[in-house]
Structure 1
Amino acid sequence: MLNYEKLVRLLDAQIDALLPRQVMQKDRPDYGGFISEGLAGATNVSSVSSLGYAYLLDGSRFYQREEILERIQAGAAFGRQVRRPSGCYDLVTTNFDSSPDTGFMVKSIGPVVRAARKASEAGDSGAGEIAEVLGELIQTAAPGMVKGGFHTPNHRWVLVAALAQVHDLFPDLDVMPTIEAYLGETIDINEDGEYTERSTGTYNAICNRALRMAAEALDRPGLLVPVRQNLDLSYHLLHADGSVVTSISKRQDRGQKVVLVNMVDSYYDLARRDGNGFYAAVADWLFDQQPGGLPWTVHPFLEHPEWREDTLEREPLPESYSKVYPVAGLWRVRRGKMSATTAAGITAPFSLKYGNLELTSVNVCASYFAVSQFVGENFREEAGKVVMTHPGRGSYHDSPVYYMPLDEPVPTERFYEMRKERDVYAVPPLVIDLEMEEVEQGFDVVVRTREGLDRVPFQIACDFVPGGELDFDSGVIQGQAGDVVFLKSGYATYHIGNDAISIGPGAYTHRMWNMRGSESAPNAFRVLITLMTPVDQVLKVRCGTWSSAEEEIVGQRG
């Protein structure tokens, strides 16, 4: 369960690990900086926020310690040294003189400055020094953030949160017109609670945190509405181990295993604001799965000391549900330790996790003009089933084509530009329909093709996380990354420990190990079922307990 005392102990451990990374030799040019990847990056100034939490939070071993005060002052001195003339900082891995990355830094240290001011008013002179030196970094960063702009959708809300901190702490600075300009774009969230980047493992949490902080600093509770929407969606994207579906992400977290500890602060903050026992229970559960996420997990207690006493009654978390999100193009089913995802717009339209075992993708493809790797469109629910279609379109035309000659000069540098001007000979598109239905112990995935041409090689690829064993009618194979096996007929069961998923029936009409136009899976163990068009195939995916004695699935899922 999430509680203040446990968080402070974890914060102390974080400080123990952080202190050796700070340069404290005064004759070094990077004095006060924090070393990461061999150098003291400018945006690592954010690390002083953890030091600030430790100095200010009663119960920490570092509470009001002179050493921590000295280190915060050194970190601020480093910040003054490395900032650009604009007041902005570099993210040395990619962004320089970066307004949004400066926003991340300001968003981190702003709460420390606010809490330090309160402690100073109560008589802590060291806290007054912290408020002064870190506040100066915020003041000088404000003009650069106003002028600097952003790159990605979430950066807008990070800058709004950072500038809201500026406005709250230094109301004389003219930042409100920029805040209003960003908020005038409206928050990029759909009716199902999904932000533009679909970044379930990383940027959803950043957006939620930024909007929460802006809502409080600007006294605009309406900014909490999208946060609640995303928190509701995010719970239904969680597996039984607290990890979240990342296959739908448009950012670098796609396909990574992420336990959603980075959203604990938002769940807990909204729980206390709203008296919401469900959000509180989610925060407890995620934190228990992976204690950490400091300093943000302790942020609500820094801003609201009254929350350190917690008597909010928790609500039971549902472990069995089927939720369709038509705008997001998602269907999530959870039954105990089994959870499945059907998603439009990605090359992994179906996936299933059962305990320690994960079928990361069931994907389908034909070797048809390199336009037949299935990506679902027209997501719809019909009679308890979810149906999607891949229309088989090319880049510029509604069907695969061959281009005709123009009978005029085609400069080399304009070849692709002029392609749109050519007459074409069209070949009918190969339309692929995918239909998912929940059945006893699993799912039926129905694959059908229509239109297109016959005798086109086709495959169904089932990609598993490596490390298990695959049992089939006449053999067993270890599931190793990058390995591919063909399931010619019958059924195969992949298992790790007692967790098992079976797939089938198999089919074998060709031996293309790496079908042209298909998506490879070098980090997965792949089982291939190969067919020729036209295709009308039911893939039966079942899960349950693996019996080593009987060498088959026994018992029920869940």
Structure 2
Amino acid sequence: MKNINKIFATVLTGFALTACNDLNTEYLGYYVTEDQKAEVLEANPDMALAGVTGIAATANMYGSVYDAHFDFGYPGIMLGMDMQGNDMLQPDVNYGVHFNYWFRYTSPTNTGIPTNMMWRIMYKMIFSSNAVISTISSDTENPTLQFFRAQALGFRAFCYWNLIQTYQFNYVGHESAPGVPVITEENQLTAATEGCARNSVQEVYDQIFADLNEAVTLAEESGMTAEQLMESKAKRLLNLDALYGLRARVNLTMHKYADAAKDAKSAIDASTHTPLTIAQASVPGFNDINANNWMWGVAVAETDRVVTTGICNFPSMSCSFAYGYVTVGAWKIGSQNMVEALPLTDVRRGWFLDENFESPILTARQIAYLKNYGTNGSGASIYPYLNVKFDSYQSVLNQSTNASDIPLMRIEEMYYILAEGLAMSGNTTEALSVLTDFETKYRNPEFTTTASSPEDIQELVYSRRRVEFWGEGLSYFDLQRLNKTIDRRNDNFPASTTYVIPASDNIRIYVIPQSETTANKLISVSEANEPGVSPLPQK
């Protein structure tokens, strides 16, 4: 048993970055079986922590798909997806080229950057999750192992939720359409040798729910929290509230509104987190996983490769106070229409500069720093509606150590899901009460609305979600689930990107990568989605 422990400890340290079949290799003359791995974990449950944290680390790797400056893991995908919509833009400068693949829809083919990033990073995380799931029995009664199995199930569900919304249109009306291959710990070896066909949209969602339902049950039975198991940045893992939150997201995506509201309420009730107060929202932030309103996030350390690259990271691309691509003019800017739709009394209006390059949430020093770049609309100069939502690491101006954490889920989202879910399931009075209470207490003390119908409330929630979660990777999925047209006309987008893209346009979903159709004998090129046509600007 002592030798097996040594073997397993060595293997486990790295297994979250490999497929589960890579574990079953000879090492120092021993062959580690699934039963032996399970036996070791039951005796030493903390050993599974390396595998679970490894899944989270997969989301934060530099160059895991491309040796390119836009490939800094899932945060790069978040930024790219947001740039496909109506709410985020960048100036027409050479240094903005990296995210033009998304912003300008320049590579919608099966060899394109966006599809390869999404597919390969998500399936890497899925394989890492499968490795953990395969070593922890579903009927374990060990609380720590229950919690760790819940983690792997939650991460896997999250990955399939990303994939199914990217490679097929919205669930409603497309239940029987081809989705993505569902690869689990049970069929992974077969899929590697024989291939795996695309499962239907319904089957993919069935797997997502199977994973999330089990994860919630295990987390409830376990009674454990990430904070009990980790000393630093514990919210890189999924506590019970975040698992409820994931299930609320999935229900909302499927238009299962009553269930979405129920799960959002469960997340709020199970959580110790509270929304940012108006005072807390009145300064740049969104860079610290320990913030009171974060439920889940990407934990970043100063020694991570995405940080030591200097400029190949999320703050370099999106934080106006950091050093990186932003300092040479590749700013990330909010849509003028989105920002100006907010009342002046809404604190979020200050998350973006106004037309005079001012913001009430900034200090004189911060304003002077930004204006030092110039305001003439050329070179590296700043622009109206430049985002000042994201602060730099440790609030240092021109920060070159870009080690900011990145939000994946905040408690504010649960209030919006609750309000929309209630409205669209017929409880408009309660929905308005939830929404009004949230807005007046946390964002705009003078909030009022004339919305009364379910659809009006849903549209109001959508308008607030656009700015509340700007830059956090949710906006494109909102466009998809609500079947909204991408329309950039009569806004502050560069003239070359004023696209109008209907919800049904094929370019709104990705083509399965050529690398997959080459390796997977059960998905042919003709079965990989028809490529869309890059849009042309319209007046």
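Just so it is clear, none of the values below were taken in a lab; they were calculated from the coordinates. Computed from a prediction, not measured in an experiment: that's the story for all the values here. Cβ atoms are built from the backbone, for glycine too; each structure is taken alone.
Rank structures 1, 2 by mean count of other Cβ atoms within 10 Å over residues 170-177 and report only the one at the top, that is, the highest.
On the way: 1: 12.6; 2: 15.2.
The maximum falls on structure 2.
Tell me which of 1, 2 gives -13500 when you compute helix-only ellipticity at 222 nm (-39500 (n - 2.57) for each DSSP H run of 4 or more, over all residues; to 500). Walk me through the numbers on the way to the answer.
Working: 1: -10000; 2: -13500.
So the calculation was done on 2.
Taking volume of the Cα convex hull per residue in Å³ as the measure, the highest value among 1, 2 is held by 1.
Determine which structure produced the value 3.1 for distance in nm of label points 7 Å out along Cα→Cβ at positions 178 and 218, calculated from the coordinates; the candidates are 1, 2. Before the final figure, lay out each step's value.
On the way: 1: 1.4; 2: 3.1.
Here the read-out was taken from 2.
A value of 0.85 for FRET efficiency 1/(1 + (r/R0)^6) of positions 298 and 370 (r between Cβ atoms, R0 = 35 Å, to 0.05), calculated from one of 1, 2, originates in structure 2.
Here the criterion is relative contact order in percent (Cα under 8 Å, 6 or more apart), and among 1, 2 the highest value is seen for 2.
Across the set 1, 2, FRET efficiency 1/(1 + (r/R0)^6) of positions 194 and 266 (r between Cβ atoms, R0 = 35 Å, to 0.05) reaches its highest value in structure 1.
Set 1, 2, criterion mean count of other Cβ atoms within 10 Å over residues 242-249: the highest-scoring structure is 2.
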